[in-house]
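Okay, got some structures for you below.
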Structure 1
Amino acid sequence: MIVRIMTEDQYRLADEQLPEVQRLDDDLEKAVDSGDDESFRAALGQLIAFVRAHGEAVAIEEVVPSDLMIPAPDMSLAEAKSRLHPEPAVRPATE
């Protein structure tokens, strides 16, 4: 699995680490949905720390698609929310 931390690097994680990444990502999603900035910061920090600690950085020369994108460490809750849950496009009414 390839995980990208936005504005940083990509990391290669072993398949055995996928359940923990998914759990931490679910916690982050819940924090974003709750709108609680403190929970968001904590969940984002835990997910990033796990990826950095258990992942192997992908060389810059290696071009591979990411399986998961994680918000940048300094991303605001509002920005994360807009990226994870973009407003639907408004379409004109049809007659």
Structure 2
Amino acid sequence: MAVYVITRIEVTDPVRYENYKALTPEAVAAHDGRFIVRGGEMEVLEGEPEHRRVVVVEFADMDTARRFYDSEEYRAARAAREGAANVQMIVVAGAD
């Protein structure tokens, strides 16, 4: 069953954050993931205003998503992101 890594990001240093954005596609691709949402236009339909960047990445299963997160490629991306953003990242199973 597919799983989705959902990330909400408050960018605090846009210049440094661009380094992170440049590194993540390789890390995602190395684990056969694909971006479903990568920033873009957003509108809140209900609830509190949301100003954070939203990214959704699909992986084949939980183990693959965890391997992506712990991979050498993504550790390098996370290191590049340090001090450039506040991040909340969750992984959730898709519907059957």
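Derivation of every value follows stated rules applied to the coordinates shown; laboratory data play no part. The shown structure was predicted, so the numbers you read here are calculated from the model rather than taken from an experiment. Cβ atoms are built from the backbone, for glycine too; each structure is taken alone.
When you work out mean count of other Cβ atoms within 10 Å over residues 44-51 for each of the structures 1, 2, which one comes out largest?
Sorting by mean count of other Cβ atoms within 10 Å over residues 44-51 in descending order puts 1 first.
Computing volume of the Cα convex hull per residue in Å³ for each of 1, 2, which one ends up highest?
If we compare volume of the Cα convex hull per residue in Å³ over 1, 2, the biggest value is for 1.
The value -14500 for helix-only ellipticity at 222 nm (-39500 (n - 2.57) for each DSSP H run of 4 or more, over all residues; to 500) was derived from one model only; which of 1, 2 is it?
The correct label is 1.
State the single structure among 1, 2 that was used to calculate relative contact order in percent (Cα under 8 Å, 6 or more apart), giving 41. Write down the numbers at each step before the final one.
Values: 1: 41; 2: 54.
Matching structure: 1.
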